[in-house]
Every structure is written in structure tokens, then in C-alpha cells.
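The data blocks that follow each hold one structure.
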Structure I
Amino acid sequence: MPMSLRLRKIDSDEILFDYSPEEFQWWINGFDPSHQYANADNLELQVTIDFSMHEDLYNAFKEAWGEKGWKFNDMQATYTWRNK
């Protein structure tokens, strides 16, 4: 299932990593060793899951998580996390 993961610094809008693998995934993560000491209070993480090939999973996920911070549109679910 297509997924993407993006981490950025809030104050400078610098993208620390933006990962959107082409092959099918069940879990993704990211790490950039050049940013080991980033302040968690200054980070925003955004994850998107593309359910376009799985309408049944999209509907079940939306029903389970729709009121818990996820945004849903065009068969995609997006969650944005900030430490603050």
C-alpha cells in the first residue's frame, strides 16, 4: 500500500527527509544521521497512506480513526504530528 513520510523543521521549513517508496509497504520509517540532534519541539511529521486500491480498508480505517486527528480525502489518510 503506498505510504509517504515527511519530517520538517517548523521554524525553518527545512525538510529533514521525505520518503515515498515506490514498492509496496506495510510499514515505513525514516532516519537521517546528519540531523541527530534535532529538537523534537521544532519538528513536524506527516504520514500519508494511499488506500486508492483498497476502498474497504479505507472505509474501515476512516471509521476507526476518523475522529482522532487523521484527515481523509481522495482515498488517502493523512496524519500530522507536532510535539507541542
Structure II
Amino acid sequence: TTAISLFGPFSVGITSPQVTLLQQLLAKDPNIYPEGLMTGFYGSLTVKAVQRFQTKYNILTSGSPETTGYGLAGPRTRERITEILGR
């Protein structure tokens, strides 16, 4: 198995291949990312999917991308995503 590397930083509104990888990983759990779209764009659906992941795994449960990072795939969230969904 190859280790998956998910690099940031991410911010709302960016488009990048790393966002596509993030979306692919999140889409492995339909409860987290039911839309499953892999656009490479970090928009509202990706924010909501990351929020669901952060809540499910008790990383963050409130705030916003701008205030607490809720909905952004920061270092701790990226580490957990690759650990849990990167298989």
C-alpha cells in the first residue's frame, strides 16, 4: 500500500488537485460526503463534508472555516482523514 499524502493549506474557494484528493477520500464515506462530487473546488459541499468528518471524529464541532477552522481540512483533520479514509 502507498501512503496517501494530503497537503494543505486549504481555503474555501480554491481549486487544486489536492482538493480533488480530499474529495475522493471523503466520498469513501457516503454519510460524510453523500454528493461525492470530485470537482477540485473547495466549495460549500466540501466544507459541509469536512464538517461532518470533524464532528463524527470529534475534531471540531462548531464555529466556521474562518473562526475555528470548522469545515477546513487543517493539519489535524488531514491526518485523521488519511488515517481513517486513506486505505
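What follows is calculated from the coordinates using simple rules that are stated; it is not laboratory data. If you're wondering where the values come from, they're calculated on a predicted model, not measured in any experiment. Cβ atoms are built from the backbone, for glycine too; each structure is taken alone.
Structure notes:
- Taking distance in nm of label points 7 Å out along Cα→Cβ at positions 42 and 58 as the criterion, the top structure among I, II is I, with the largest value.
- Value 80, calculated as volume of the Cα convex hull per residue in Å³, assigned to which of I, II: II
- Origin of the derived value -12000 (helix-only ellipticity at 222 nm (-39500 (n - 2.57) for each DSSP H run of 4 or more, over all residues; to 500); candidates I, II): II
- Structures I, II were shown, and distance in nm of label points 7 Å out along Cα→Cβ at positions 10 and 66 at 2.0 was computed from II.
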